[in-house]
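Several structures are given next for inspection.
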Structure I
Amino acid sequence: MNKLNKVLLVLSIVLILILIGTVYFFMSKNYYIPDLFVRGDIEEVINLKESSNFNQVEIEHNDKKIKVYKLENIINKVQPLSTEFKLVLSSSDELRAEIEGNELSESYLNFSSGNGWEVINLNHPISSNIKLLKNITVVTKEPNISESMTIIKRDENIIKTTVGQLLTGSYIHRPILEGSSVLTDQSQSYSVDIYLNKKAISLQDIVNEKIVGRTVLFNKNGETIIYRDGFLELTNNQINYYNPENREKLKNIAGIVLDAPSQSNKDVFYDSLYYLENGHKVLVILLDGFGYHQYNYCMDKGIIPYMEGIDNSSLAITSYKPVTNTGLAAVLTGKGPQENKIYSRDFKNIAVDDIFKIISEMGLNSVYMEGNINILNTSIDPILNPDLNENGITDDEIFKRTLNELNGNADFIFVHFHGIDDMGHSYGPYGEKTIEMINKTDRYIQEFAQNWPGKIIITVDHGMHSIPNGGDHGLVVYQDMFVPYLITDGGLKDE
């Protein structure tokens with residue numbers, strides 16, 4: 001072999017070694033990166049496996065300079081539902097550490113082939129540096145967070161919990177059959193069943209008591225379902241209901257009502273039509289913001305003598321979200337938000353026929369008496385009543401105008417009083433001025449009854465709970481969700 005050939009051979013060997021080294025280098029960098037979910041009480045779930053959206057910073061750790069992700073930036077990205085929260089850092093070998101959400105200035109995430117996803121907390125004890133990280137769970141520390149799931153009874157708020165709290169508690173992995181398939185090869189068949197593991201917790205385990213009576217679940221869109229066994233499924237940032245027997249599902253649970261009443265303020269729609277079809281005139285009185293707990297209190301104190309004398313009275317449930325637009329739409333349509341599409345104060349256009357349209361199609365006349373603003377877009381225009389005497393409420397104007405209508409040709413009159421709600425917001429559900437307004441409204445109703453020859457239905461759009469400077473509503477609490485429902489006959493009553 002001449003000298004030139006030897007040189008070429010050596011160069012060829014060197015090139016082959018460089019190529020092998022280069023391939024090995026890139027293959028070694030193409031290691032498997034596992035999922036790392038940031039989940040819990042957050043707006044947006046992210047998987048850190050897809051971490052290209054985050055810039056890296058350089059820090060010194062164990063006498064080496066490494067590029068890492070700032071944990072604080074990642075948590076800001078997922079938008080925690082509360083300003084007060086903790087992070088639960090869980091590894092694949094079930095080790096767990098908890099750190100405060102407001103102490104992340106020197107907390108970082110790193111990935112390496114040896115340690116997998118790893119938390120590096122420079123300001124925390126070294127035991128917080130969890131390796132082989134599997135989940136980062138944001139857990140709110142605020143008990144009354146509006147995004148939580150609340151479980152209530154008729155006179156008790158039992159539990160308010162969040163998906164973050166449940167994900168860091170006890171649950172089981174429940175295999176749920178997703179489907180089956182069969183492959184036939186000549187005379188032999190091969191079948192396979194596919195299961196999906198769901199993080200499951202039973203309602204009974206959450207409330208620590210046996211579930212009896214009628215139980216109602218509803219989600220943040222107001223969709224409602226009756227609980228029939230099944231379980232609560234924990235996803236990365238939601239609590240869902242699932243019944244594998246009939247594959248019944250309800251996503252993003254907002255509240256659960258144990259021992260729920262069968263009566264609802266939606267029954268106004270059906271009861272009114274029933275009486276009209278049977279030749280009765282109907283007067284509906286909607287008392288804005290008068291919860292069942294206030295009704296009971298006023299009954300005990302003798303504040304509402306007229307309503308106290310009505311025998312046909314019951315506890316009713318309103319629709320979620322317990323605000324005026326949603327409750328009023330339920331009363332006027334007999335449907336919940338999933339059908340009438342009135343989910344909150346932000347919605348005005350009803351997606352189904354209201355009671356006024358149906359009554360018109362029956363050839364009957366309706367009157368709709370409102371305060372000083374139009375709340376929903378109904379099939380007839382309401383009669384608006386501005387505060388002419390400037391006393392801060394419109395109920396006295398509504399009362400006088402309605403008295404005139406009682407002697408007219410209307411077959412159906414719908415009256416919406418706002419004073420109790422107005423006073424409740426300003427002074428609280430049991431404030432002195434609120435109680436005075438309730439008493440005055442009771443007297444208004446009594447005078448209506450003495451001048452009305454038909455049926456009278458009294459109900460409420462939502463209740464009200466106490467806050468430090470007054471009252472409010474819109475939450476899954478018994479004070480907001482339960483309302484009175486009364487039916488009586490017009491005509492003279494004993495003084």
Structure II
Amino acid sequence: MTTINPSTSLPAKIESTALSLSTKLIYGSGDWGRASFNTLRQIFYAIFLTDVVGIDPRLASIAALISTLWDAINDPLVGSISDKVHSKFGRRRPFLLIFAIPFTFAFMILWWAPPWHSQIALTVTVTLAYMIADTIQTLVTVPYLALTPDLARDYDQRTSLTSYRMFFNLVASLVTAVSAPMIVDAALKSGAGTQQGYMIVAALFGGFAAIPFLIIFFRIKERPVDAEEKLEKVTLGKTIRVLVDNGPFRFATGIYVLNWISFDLVSLMLPYFLIYWVNQGNMISQVSVFGMDISLTSVVLGVLMIVAVMALPLWSAIAQKFSKRWAYIVGMVFWIGVQMLIFSIQPGSVTFIIILAALAGLSVSTAHVMPEAIFPDVIDWDELRTHKRREGTYYGAINFLRKVSSAGAIFLALQVLGWFGYKSPPENALHFTQSPITLTAIRYLTGPIVAFLLLVAIFVAWRYPLSRERQRRIQKALIRRKNRKPNLKTEEIRSE
């Protein structure tokens with residue numbers, strides 16, 4: 001069984017905290033289920049609501065907004081609860097054992113198309129289904145993510161552990177993004193409905209999602225909590241003050257939020273862009289790959305994700321040679337260029353969009369790794385200042401802020417589609433076109449708007465204050481404190 005040394009017996013040198021390969025692989029595998037759930041939801045859920053359930057985009061945006069706001073609220077709640085749990089299995093792992101199996105059913109709840117004819121009844125039903133499914137997902141993923149700073153204790157180890165996690169994340173996203181459209185297309189061709197195709201996808205990926213979390217429960221041990229941490233009484237006001245007073249957290253939050261808003265917006269708009277602009281309304285357009293006919297959506301997403309997985313060692317090496325911040329900035333500059341080229345694509349440019357998908361994969365790789373690798377460092381800074389570790393609170397807070405902002409972005413994007421005349425296609429239609437003004441809105445939302453958000457993310461990343469050297473000084477101060485040796489002062493670290 002993989003074990004983590006108690007904090008009271010940490011060695012004097014940070015370098016000796018290296019994680020074993022088995023620990024990285026086992027922990028990283030947990031992102032398979034999380035990524036499958038999020039990939040299906042990010043890429044296909046909006047078009048599922050508008051084109052399968054048949055909800056007007058403006059009503060769909062309201063359902064998404066309410067659901068995502070609930071999603072945002074329950075993240076810090078679960079994070080705070082997990083911080084306060086004390087059991088022989090630790091603070092986080094009990095959640096993985098209890099909610100791994102229900103997580104399977106959360107997939108299926110989300111992809112049910114109610115048979116109602118009333119737009120209001122449909123909106124209310126899908127909103128409730130989303131809230132139930134997301135609550136179950138939160139009860140697994142927030143405690144899982146909160147294990148990261150506990151397992152990896154220094155700057156480069158966190159980059160390494162996050163890279164392993166993102167490997168599973170991107171592979172799961174690849175498999176999901178490629179196979180989901182293929183399964184839905186196969187259902188249509190066999191005479192079944194699009195709804196049945198989505199339910200098959202949900203059942204398959206939901207069934208596999210629980211397994212990694214159960215393995216983590218049985219194979220990974222948490223670092224024991226210090227006695228003084230167990231006595232802390234946390235209030236909402238105090239939590240907000242702690243978060244606001246943490247300067248690095250503010251910058252890391254800006255990077256994280258802008259990064260994922262951009263990715264969520266691309267994921268939301270890409271199916272619309274491919275079907276209605278590139279394919280000119282052909283719902284089942286296919287591309288021949290090695291003699292097999294595969295849907296264009298599957299090919300584009302597959303190429304993007306394959307390149308993203310292959311680029312992980314590159315970005316990890318750049319981050320270790322220079323810094324996480326520089327690796328992120330370089331990747332985002334490149335992504336901005338790709339987004340502007342996507343805006344220039346003309347209908348029928350299948351080869352060009354596949355090439356751009358490959359180029360985008362380079363940037364998507366670092367966009368997945370670096371914000372996640374940066375974030376645990378701000379928790380160490382908080383521990384140095386307050387003598388408390390609040391992984392659950394911080395991960396709950398960052399997910400809250402990310403999801404509130406993403407909810408607003410998705411709400412506005414779907415509202416824009418409604419304002420510019422988006423029409424839902426007839427049930428099980430194989431060809432359907434949108435008006436020129438609707439297509440223009442889809443193009444702007446897919447290209448220039450995302451490029452602008454990435455530009456702001458670069459500005460925030462430029463000002464991020466925790467370098468490798470400063471993080472090492474924080475770690476040395478924490479280790480001296482835990483070993484009851486004279487500590488370095490917080491002011492000394494800040495002044496470096």
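Since every read-out is calculated from the coordinates, none of them should be taken as a lab result. Quick caveat: nothing in here was measured; it's all calculated off a predicted structure. Cβ atoms are built from the backbone, for glycine too; each structure is taken alone.
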Inset, instruction - Give the label, chosen from I, II, of the structure having the highest value of relative contact order in percent (Cα under 8 Å, 6 or more apart). - result: II
Legend entry - Highest-scoring label, criterion being FRET efficiency 1/(1 + (r/R0)^6) of positions 64 and 448 (r between Cβ atoms, R0 = 30 Å, to 0.05), among I, II: II
Inset, instruction - For helix-only ellipticity at 222 nm (-39500 (n - 2.57) for each DSSP H run of 4 or more, over all residues; to 500), the calculated result is -24500, so let me know which of I, II that is. - result: II
Inset, instruction - Out of I, II, choose the structure whose coordinates give mean count of other Cβ atoms within 10 Å over residues 56-63 equal to 22.0 when calculated. - result: II
Inset, instruction - Taking 12.3 as the value of Kirkwood radius over Cα pairs in Å, for residues 272-319 alone derived from one of the structures shown (I, II), identify that structure. - result: II
Inset, instruction - Taking volume of the Cα convex hull per residue in Å³ as the quantity of interest, name the structure among I, II where it is greatest. - result: I
